Structure I
Amino acid sequence: MTHNTAVISHLDTAYTRPVRDPLWQDLSLSSEMLSIIDTPAFQQLNRIKQLGSSYLVYPGATHTRLSHSLGVFHLARRMIRGLALHHDCIRLSLDGVRSFLVAALLHDLGHFPFTHSFKELPLQEHEALTAEMIRENPLAKRIRETMKLDPQFIGAIVDDALPDQNNDELRFYRNLLSGALDPDKLDYLNRDAYFCGVPYGLQDIEYALRSIHPNGTHGIALHTRGVSAVENILFSKYLMYRAVYWHKTVRVATAMIKKAVHSALSAGAVEAEELYLLDDELFAARFAEHRFAPLRLIGKMYRRELHKTVLEVPFQPGNPKHARLSDLQQRAAVECEIARELGDRSAHPTSVIIDLPEPVSFEFSVPLTGGESDASCFEGGTVFTPQVVSDFTRTLRKLRFIVAPQLRPKVTDPAALFAPWL
């Protein structure tokens, strides 16, 4: 019999309040969880689209961070129950498990609007913003009074930059919430594929959850029979980036928002604090028609008055000119040079935008067990070698040169025009 019997009993009996979800069908919540869901902080997630501007390409992609968060909670509950059944699982406290599930539910609380448009900008990480919201009133008061849990501990699960307090159970929950086979990834790949109407992100969740077991405080290990589940996730993630997340039209919309916000931050027209804890509606209302001209790119994106891609080339990390464009400030300087060549003499030109997706990792470092000897994942038995995984990013990342519609007729020879920066 497992030493986590009380935890398993709680997971089996305390979650009786049904919620219907189009992806997972029936989700079961506890009454105390519903009290957290009812807070304004959590309800604001219903006004942040999970995939930002992807609805411009996939009209069904209007699902929200709130529905995703419920899905993450659902999978986290299933995952922790399965792990607790193992005799070699670390001893879990009932409050610790409940704290982990609250962390899973609230993990995106501080997320920015429009998904990855705010990546690389000089802003706090959304995990840090989430932890702050959890640890401060009124949410902290609700957690303490209704759930009798410690908001500091829950915040530390979400934000691994906070001290781990030398707490093995805390480390275990951190590694579960953000790891190779975490509930966040398993939900968003399936949910995004479902609402976009594409088959690429679909996962065999049952098989994946059956293939994992505890790995001390390090989270999980994977039985050799489950390698195909990881391979499926890797390839699904690659295809979702290729077809959805980094679709060329989505990249144009993302680049327009990033250009607008970066220009405003650089010019001091907007302070970083003004961008925190906004939903899509507040963001648009506050900045789409702002007096600072570059921010009007946001309104143009909303009206689908998109810039046009005139040239795209594979990003080469070893190319010094490409490396220069990895820096947002230097990229902005090059954009200004090109804009002037095309006749845009404004003080803050936004007619030329260079888009470079942020680095994305396809690394999976999961210990394997069940073979002749223990090994780390992908040391053998799979086509997804480190080189193949590296090639995923290489083939996906492209430099795109994007211009405003009125300048498109002037770009008669894109290769020649942009050659000095290639």
Structure II
Amino acid sequence: MANVHFEQRTNFFIDLIQARQTDIHRWLESNEAAITPTLYSSVDIRDAGFKIAVIDTNIFPAGFNNLCEHGLEDSAKFMGEAIKARVPTGKNILIIAEEHTRNAWYLENIRILQTIIERAGFHAKIATFLDVQPEFCNQAKSVELETATGQSVKIHCFRKILQEYEAGRERIDMIIMNNDLTTGIPDILKNSKVPIYPSIQAGWHSRLKSDHFDHTRNLIDELSGILGIDPWLFTGIYNVVDHADINNADDRQRLADAAADLFARIEEKYHEHRIAEKPFIFLKADAGTYGMGVLPVEDPFDILQLNRKNRNKLHVGKSAKVIDRFLLQEGVPTIYSTAHDVSEVCIYQIENNLIGGFYRSHSLKGQRDNLNAQGMEFKKICPHSMLYNDCGVPHNINVFDVYRILARIAGLAASREILRLEAAKT
């Protein structure tokens, strides 16, 4: 259960939002109307009671299997509208998946995404193997794989699909990326004549978490102006250290110095808001996903004393990409638990429209830990759980409204990121 003292502070945020709800939604809708929303996103939010903040936003989300049935119904509606807005006469959608096809839960995610698109009235195929083709692609066009729930999903060889398209035997009207392109944009996609969403420029080969939080901070500043509060109550502070090798002692000193500066800034905020907590931070890769390259830090000195195991965690991320740019991010403890397991909320959106989400929980972690780690569990949140009680876990609909607003702001920030990254390529 939540700490009572901090729960009272959360109620303060609820009352504050409800009192200015009309102004807030008018402001959000104005910003959303001025920009093309990213196709979809997932937003991780931590609620410490004394503050609530977005801690991560994914532009290529991989957890559609954790949405409840009512959320899937909403997903089909919003996905249909999103596709028609981009390709008004299009009917044939190609989903480009991640290449870790041995991950049965990821396969279930991509199967559900295909189902959502088909429910929306489109034809959908899944393809991958953009760089290196497995041997079976020399003879076959696709392979049938089993997902974590025992369902079958067909994965096509992308180059075979492309050959058929170029020969006029295959129709592709739009490509939906569910691959975050950590290692870069494959040449085969760079000159695509088919529109691709979300933008391939927004993969982790060029996207930075610090850029996202810069955009988020600017929006939170505007929101805080409407509410008349300190923006820090709805966002975190951070430092960035570039060109750093975690195995180099001098670079670890640079990271420790940046951490010390960040701790001092957090302590100043704690003192200002009379928070009797001990600050902590997360040291993480400034680019990347799946919770890789993330370490909680309780004291700057800890960075200097990192053992080999933890240095290895911070040396390479997904796809063995070497980490050389670090984000030092204010730690936001989570006060919530589901079934006695420490939890944080993750909200899913299509074009900034709520489609549900889940609580990420972990029985072996604490309130100050990274919960996106091996052993985590997912407990579904229905977007309409006050109306339905046949799926998902109960949640406070009032505080969920606060999370929903922060998720929309994160979606707007992601859209602004994509615009900047698209402009940078020209």
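Any read-out appearing in this document is the output of simple, stated calculations on the displayed coordinates, not a laboratory observation. Just so you know, these numbers come straight off a predicted model, no measurement behind them. Cβ atoms are built from the backbone, for glycine too; each structure is taken alone.
When you work out percent of Cα pairs over 39 Å apart for each of the structures I, II, which one comes out largest? Walk me through the numbers before you get to the answer.
Details: I: 24; II: 18.
Max of percent of Cα pairs over 39 Å apart: I.
Thinking of I, II, which structure, once log10 I(q)/I(0) by the Debye sum over Cα atoms at q = 0.15, 0.23, 0.25 Å⁻¹, for residues 101-196 alone is computed, gives back -0.64, -1.50, -1.62? List each step's numbers first, then the result.
Working: I: -0.65, -1.26, -1.34; II: -0.64, -1.50, -1.62.
Considering all the candidates, the number was obtained from II.
Given structures I, II, which gives the highest value for relative contact order in percent (Cα under 8 Å, 6 or more apart)? Don't skip to the answer; put the middle values down first.
Values: I: 15; II: 23.
Going through I, II one by one, relative contact order in percent (Cα under 8 Å, 6 or more apart) peaks for structure II.
Using distance in nm of label points 7 Å out along Cα→Cβ at positions 237 and 397 as the calculated read-out, with 1.5 as its value, let me know the right label among I, II.
Details: I: 1.5; II: 3.8.
Traced to structure I.
So semi-axes √(5λ) of the Cα gyration tensor in Å, for residues 181-332 alone, computed for just one structure, reads 37, 20, 17; which one of I, II is that? Provide the component values of the computation, followed by the final result.
On the way: I: 37, 20, 17; II: 30, 24, 10.
Label of the originating structure: I.
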